[in-house]
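J.: I've put the structures underneath this note.
Just so it is clear, none of the values below were taken in a lab; they were calculated from the coordinates. All values reported here derive from a predicted model rather than from experimental measurement.
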Structure I
Amino acid sequence: MEREEQIWIKLAKMPNSLSMRITPQRDETRLTRAPELGAWSAREIIQHLRDTEGRVYPQLHAIAVEEYPDLGRIPAASRLGYRSDDSTLTVMSQFRRIRMSTFNLLRELPRDAWRRLGHAHGDNVSIEDLALYLITHDAEHLAQLDATLIARNALPYNVTPLVAG
């Protein structure tokens with residue numbers, strides 16, 4: 001399997017991994033309350049994933065359509081329509097929409113486009129670099145989500161956690 005295909009698969013799996021953990025929840029307070037002072041709630045973790053995706057997708061798009069763009073000038077995807085009282089399921093669907101845009105963009109790129117570059121803060125960044133960043137970021141926060149759900153006694157029984165319970 002080609003490296004790009006492996007990346008697509010990992011990116012495509014994340015919304016389903018979130019859904020397995022969040023959709024069975026019937027008590028929103030288990031998702032909106034942090035397990036301890038200073039920690040993030042499950043909802044805040046998913047908001048962070050959504051917001052990160054909203055910053056990275058426009059950068060990927062810029063690299064795909066422009067010659068060596070300055071990624072520091074690329075605004076994040078619009079947050080119009082995001083409300084602070086959106087349910088966790090709504091935030092998760094917002095993440096899913098942006099992630100599908102990312103996935104579709106990458107899926108349509110020719111193989112050599114993965115090496116196209118943009119620059120930010122004096123560093124060169126490729127499309128592949130950004131895609132790999134998203135995968136690493138997903139794994140880190142999925143493990144954090146599992147720990148949070150375990151602490152709130154809310155991890156669904158059919159989900160194998162990525163952290164020790």
Structure II
Amino acid sequence: MTMSMIGLNRTQVRGTVASGAAAEFRLGQLGVLDDVDLGTQIFVYGKAGAAITGLGYLCTETTGFVFTMATVTTTTPGTAGFGTRLGAAQAAIVSAGFGWFQIYGKGSLRCLASAAIGTRLNTTATGGAVDDDASSGAEAIEGLVLGTVVGGAEATAPDAMFSFPTVGATL
């Protein structure tokens with residue numbers, strides 16, 4: 001099996017996906033964007049299993065490159081548990097729509113209040129948002145760390161570091 005990456009531009013990665021639109025790329029296609037400000041970023045092209053709210057919402061890849069916003073229920077063993085790929089949506093995507101999910105490099109990530117730099121992140125009950133609260137029943141996220149603290153309200157952190165994130169152990 002061969003693997004290839006295609007070069008992307010910002011418009012392709014950040015574009016919104018219209019309802020009923022056909023896939024523009026092959027599902028599972030890897031794309032690289034060499035951004036002047038953010039450096040090298042890698043994305044995987046996938047399909048939304050349900051509506052995805054917007055930029056930075058962390059999603060779990062289920063079967064066939066279908067992505068769903070990660071929660072403590074979508075990442076449990078028997079569904080898409082330990083070792084499953086995670087990626088952050090680059091735009092709002094309608095249910096059954098297509099888009100790019102970031103898996104490597106500096107990018108945006110949706111976080112709950114008071115998430116700290118350099119701490120282990122975990123899934124939460126809030127779809128697509130992560131935290132560092134280590135709640136019982138949440139899943140640890142491997143390969144993902146914040147570069148900036150998220151303050152007192154839910155927000156999108158602009159400088160998370162993605163290093164091929166996956167679902168880790170249940171806390």
Structure III
Amino acid sequence: MNISEQKLISNIEECNKHLARMLNAFNKMSEFIPLNLDYYTNISEDSIEHIDQFLFRFSLLQDSMGEKLFRNLITSIGEDSRSLTFIDILNRLEALGLLKKDVWMDLRDLRNLATHEYPDTEEIIIGTLNKLFKNTELIYSIFIRTKDFIFMRVLKNHDQNKYLTIPFPKDCK
């Protein structure tokens with residue numbers, strides 16, 4: 001196995017870890033999402049922990065994909081990703097049919113908005129958390145498409161079953 005393949009496998013394992021922990025929090029949040037102002041102003045410590053875990057792992061997953069997995073994928077298919085901006089990488093991934101650049105950027109904007117709490121904007125925080133929760137399946141599907149592409153085009157001789165991703169919870173959509 002060459003260095004490029006090792007990096008991709010390491011990236012996939014890292015993303016799987018963040019994804020599993022994010023979906024665990026997602027499942028727990030499904031008990032009280034969509035949030036409303038009354039629930040949010042009286043929120044329990046357990047619920048706060050679930051939201052924090054969800055946001056933390058969503059952020060780590062998106063960062064791991066954006067900073068590592070995507071760039072290493074581009075390199076592994078024979079392109080020099082060092083000279084590409086992140087937008088260039090997203091454009092290339094869009095051309096490969098793995099994501100829509102605007103969707104990725106919207107998810108990043110939502111994540112950034114949700115992770116910057118300001119005391120006088122509870123309605124914005126609630127709306128943002130509800131949108132992020134509703135769009136969790138998007139980042140999940142982008143990861144699955146990217147991982148499947150990697151195993152079809154780059155890691156053809158590797159057993160994909162060793163790197164299974166947990167299924168998206170059907171009852172939480």
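J.: Given a value of -500 for helix-only ellipticity at 222 nm (-39500 (n - 2.57) for each DSSP H run of 4 or more, over all residues; to 500), calculated from one of I, II, III, which structure does it belong to?
T.: On the way: I: -19500; II: -500; III: -21500.
The value was obtained from structure II.
J.: Tell me which of I, II, III gives 33, 23, 19 when you compute Cα extents along the principal axes in Å, for residues 83-122 alone. Each step should come with its number before you reach the end.
T.: Working: I: 41, 28, 10; II: 33, 23, 19; III: 42, 22, 9.
Computed on structure II.
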